[in-house]
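Novice: Got some structures for you, see below.
None of the figures in this text is laboratory data; all of them are computed from the coordinates on show. Being a predicted model, the structure only gives us computed values, none of them experimental. Cβ atoms are built from the backbone, for glycine too; each structure is taken alone.
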Structure P
Amino acid sequence: MKQWISRTALAMTAAALCASPLSAMAQAWPAKQPIKFVAVFPPGGSVDQVARILAVPLSQQLGQNIIVENKGGASGSIGTAAVAAAPADGYTFAFVFDTHGVNPSLIPGLPFDTRKDLAPVTLIGTSAMVLATFSGSEYKTFADVVAAAKAKKNVNYGSIGSGSLGHLAMALLAKNGNIDWQHIPYKGGGPLMTDAVAGHVPLSIGSVFVTKPHIDNGRLRPLAVTTSKRSPELPNVPTVAESGFAGFDAPAWWAILAPAKTPPEVLKRMNEEVNKALKNPEIAKKLSAQGIEIVGGSSESARVFIDKQIDTWAKVVKDNGIKAD
């Protein structure tokens, strides 16, 4: 009996010793050094803006400097790969966009496993994409566009690029509704909007943030939004689901990730602090100005959401033979 107790005590002591470095690191975090937020797109875009908006309150809440580093390229996968390979010590986080859910099926040979090498921290928020047309267009409603496409009237739409969420959303609609429309890829929101307002491309699909200024000045007419609920920024614009495609939901989204082996205590603390920052009225207002509807919530709910996005768009990419630019 004594020998059994002795062995049990030794095992418990060994387990405690093994756990102590992680526990101590979690308790000390983030006192060791500044935290790095890797925005996986270039400066000026929504991912960069979101990272910088949240860096301010989180730095104050955590009592540590936060550095935002832009590492763009390959639809966000270059910056994400850097974070996946970074030390899992709680000092490096990735700010990603909806392309994160598309890249596994669109980019061959990603240098990381999206599900295994990264741990979701928080789903920051979502945003509708807007299907719009120029002010002088013959299309008055989304139903007009569908009717023209089904009548084989050579309907074209532009997106911010091949494999973008807008492209995939329209491909999914085409597949589900037996609709024939042609995709014109642009290299970003700026070039797309330039041609859209001039009527050089009859339809555009882009984020609320990119599209709304041109709706406000009357140069674009919104036809539908891609989220399951109407956008708070465009409450009078119907959803695609309302327009005859029940259940359709294709949101843009932003999330924070960490290297997979980051201590759970650190992930939990960061999740709590991010949720606290998202409830700050000033921060919420700034994110709303980006067209973002705040989500927040647990790390697990973020994981479930991202996994569903990966599965949804993998099927669309495969079914439609979509390739990256």
Structure Q
Amino acid sequence: MDPQNGIVTEDQLDCCLCGISGKELYQDCSDRLFGVPGTWTFKQCVNDQCGLIWLDPRPTRLTIDKAYQSYYTHDSSQVQRTVWANALRPLLQGLSVRLLGLHHERRQYKQMYLDRCSPGNLLEVGCGNGKRLERLRALGWDVMGQEIDAVAASHVQASKNIPVHLGELETLEAPDRYDVVLLSHVIEHVHDPLSLLQTCHKLLKPGGRLIVLTPNTASLGHRRFGSTWRGLEPPRHLHLFNGEILQRLVRQAGFSQHTNWTTLVSAFAIAENSGYRRAINQPITVCDVLRGFWFQLAAGVAYLRDKHCGEECVVMAIK
């Protein structure tokens, strides 16, 4: 146990999907985003047919909440930019969107790719600060959240008047209830990703949709930034995936129909928060914004050649 933060760790020597041992991929990784003390190691499955990346050792289930004490759902001041960076960012982001023709993709992303679905009952697992649920409610969805973080759950219920189930997803007794279950940047945070997907399957109505978004380890950003890639986020990200791994997980969870793709919508933000120039609690600077802009353009060019290199994997599965 680290006496500074109360996090107890446990070994995760083997791949949780195929049971094969892992090799060290990155060592001495630190939490440059939210300042959790300590250094962390990532391993990668040596099975060529897998390639899952995971944290070893990792926080235990009982103490991982200590890694979220200054998370963005608790303290919005963590997302800060200098005055000039704040002024420059919307201009450069707008320019990159126009140059790459991302307007339609951004709209779909904001709507969680539900733009062609008739609104119904929707559950967001790990709803965080509730912004996504609020947006989807405005589009006609009957929304509900789930959180294990009492601070985040209380905020969503009090400020947005959205019901939130506080507790593990397995304790939500609502089989065959939901038309859509969302997992936006959640599956990388859990100790047992397959069990999570199986629970989502039970909660969905027949014909209901599961939508999963998560960082893509096959992305250009991961190749470019390596151990300082924003998608790693130790010690909160316990498992990291690519599209093929997610497809296999979804099939194992019982979903018979599924499609998957990658998106580069978040490439600007990923690059802003990647690289050694970003220090703990340091505001985003003009240099960071410029890095985000140029990387967004580079990612757009790379995506023309390789549709698997987007910064996020997206999977849509039907029960």
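Novice: Which of P, Q yields -9500 for helix-only ellipticity at 222 nm (-39500 (n - 2.57) for each DSSP H run of 4 or more, over all residues; to 500), as computed?
Specialist: Answer by label: Q.
Novice: One of P, Q was used to compute relative contact order in percent (Cα under 8 Å, 6 or more apart), and the result was 25. Which label is that?
Specialist: Checking each candidate, the match is P.
Novice: Hey, another quick one. Quick check: 20.2 is what I get for Kirkwood radius over Cα pairs in Å, calculated from one of P, Q. Which structure matches?
Specialist: Traced to structure Q.
Novice: Ranked on mean count of other Cβ atoms within 10 Å over residues 256-263, which label among P, Q comes first with the largest value?
Specialist: Looking at the calculated values, the largest one is P.
Novice: On mean count of other Cβ atoms within 10 Å over residues 176-183, which of the structures labelled P, Q is highest?
Specialist: Top value of mean count of other Cβ atoms within 10 Å over residues 176-183 goes to structure Q.
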